[in-house]
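Have a look at these structures, which come just after this line.
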Structure P
């Protein structure tokens, strides 16, 4: 399905449901969007007034206006005919977008654009109608945005799929096979979260506070927690495909622990840790003040 930006109707629906204290996951389900898209929308278009902070919040009309401004800024090559003509002429004589963008000042062009803007125009509907991509040194049907995520198939390769996991892990025959996950809390907690681990054979559970959702930080913290265990007691961990786990290779190189991954959108395949999370949520609700919660409290079950 092609990506489409949120429209005013959806933004007004987000505003209404936020005012009604509806969780973002439910808002996303109501408007048919992924929850990460809704989180990003709220973060990008949240209204802040330093002089009148009580007005801070998400407003559908304001969000629509800000989105329109951003579109206008990145459409310079549509709005500015002279700049567009210059860029197209340089493309046709074999210049790359990087070369064109770098020389705009020397070519007496009053407006500058980045090479990414030029690439975006080349692969836009307007650029495709003029077949501009054929003038590029390396031609593709589509171009990935500069900061686009890597395809998850590369991050979590097929040989790490849960379907490649040995049968003895599935049947819980041996000790040392774990499942791992993160419990995410309200935005007011910032990047703090709680990591949860369950050993599949014994159902032995470990919870620890994790102060950053970055993958490198999480994997390093996980290694610190599990390092005291002998290697046979930490043979593997099964995760879902969240990007918090994309640094999984460090587990194998760091202390010999294999990683396995559920199918996309199938967290139920690591049911032991999902069940732990549900039970832990009774004592760790989403508004828990994580900064005041020590790992000693969690080990003792004092939430």
Structure Q
């Protein structure tokens, strides 16, 4: 555990990953976020630096873990000083972004004598804190093996998928299917409520039949109770379905369910509730709720 770890992006996921590695005995050397007060608060908690610029994170760290929102943010940090004097450093990139951006990052890192690994997460905030993430990795296998001890402290399931971009493709498909399942569950529960069925009973029946899904466990009760505390936002769901649809377009495939689901999440963003959890899609499907038309 001699590596010094830096974090770029310390929102709910990044901050809890940093806390986890600190507890496991790693030296968290520096944290950075565009929300500077959040970075400073976490730095005080973890007793580390909160550099004013990205170059400061790289300088202080051997391994830099990035957790940013989208392609634009990813390119901004790697063009904005993160690669200054980075030779020999490793960048572990955990954002759900397009596969081509992960490939671009790898090329930029290698041109500077650094290494990168895409490390896509299929879990949420609680798992980040507990170190029980499901991680899918893409890039050079030797880079994966180099940082595997760190990744094992963050996860209970760790999968090397293949070359750069491949893990991001898998993650896009994971989220595409998850989003479709979420939309389908919201429609099923919404129709059940309109019919006057007991939703506790309906959810129990769903769980024992072909209507069962992981989303039923994570979102079903929240949809029923209208508790949309954010673990994975509707705006992120829209973005990730968009990544999958772009991949499909490149292969000449028509994915009508994915397209319809993205429209639902886009509507949430347009209506100003894009920062609700993805379970908030139920606000579009339950009769009498304020967004149902």
Structure R
């Protein structure tokens, strides 16, 4: 398998191509890639970075970083992955030019696409145009109820298990461990404070059960109202890890939202609740 950044880096050969942002690499995306693998040609994923909506001036909360997206795509197992830099110039390509400059040079014979597939300037290209240009189209039926937008809605509401069912795995947060308020150690629950990657979707505020570094974690997302905080913090108490992670990259799985964040009547009450959260995190089951 190869991961390249330009069509010129791929050998021109008969290819079955799946095109998209593939943010989250959810069950619907995987169905499209599996269909490309079954099409009888060299299976190829064409994806974009940064997300087109960001380049076009819109906001989008991403489900995965590019690094993680590539890892997940590799798990599905296409023969090649082409990551195109999405620029204003690329967004202005007419559909016919996208085919001539991107698809034809790598030998695309088949595009795997759903009926609503659109590409090129103003989303003017469709599967009928591909067929007129001599490219076969293999239909991929939509996986009912599965879309990146629906997954974002569920995560924003803290519905982690429902989102995991559509993703095919738990949602993850990635970032760098940074210094925090140093309160966790004094409370007896030292935490790793995560600065999430830019544009990555952070779920609803609350306390979560999850995992990191091969062990369980209790994770707090919010402003820490007990101490009158106002800035969002992501604090992970890693139940089965001891060591200094400062400055290192960390990936956390979020399995289940346990409760809302809130202020407590005393420090002792807070410590008792954290202990209960830890027990709940140890008892939580990873979404299948």
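Taking -0.41, -1.08 as the value of log10 I(q)/I(0) by the Debye sum over Cα atoms at q = 0.08, 0.15 Å⁻¹ derived from one of the structures shown (P, Q, R), identify that structure. For log10 I(q)/I(0) by the Debye sum over Cα atoms at q = 0.08, 0.15 Å⁻¹, the value -0.41, -1.08 is produced by structure R. From which structure (P, Q, R) was distance in nm of label points 7 Å out along Cα→Cβ at positions 63 and 135 calculated, if the value obtained is 2.3? That value comes from structure R. Taking distance in nm of label points 7 Å out along Cα→Cβ at positions 175 and 191 as the criterion, the top-ranked structure out of P, Q, R is P, with the highest value.
Taking 1.0 as the value of distance in nm of label points 7 Å out along Cα→Cβ at positions 7 and 103 derived from one of the structures shown (P, Q, R), identify that structure. Clearly, the read-out refers to R.
Taking -0.48 as the value of log10 I(q)/I(0) by the Debye sum over Cα atoms at q = 0.10 Å⁻¹, for residues 79-230 alone derived from one of the structures shown (P, Q, R), identify that structure. It traces back to Q. Each of P, Q, R could give helix-only ellipticity at 222 nm (-39500 (n - 2.57) for each DSSP H run of 4 or more, over all residues; to 500), but the derived value -16500 comes from Q.
Throughout, read-outs are computed from the coordinates displayed, never taken from laboratory work. No experiment lies behind these values; they were computed from the predicted model shown. Cβ atoms are built from the backbone, for glycine too; each structure is taken alone.
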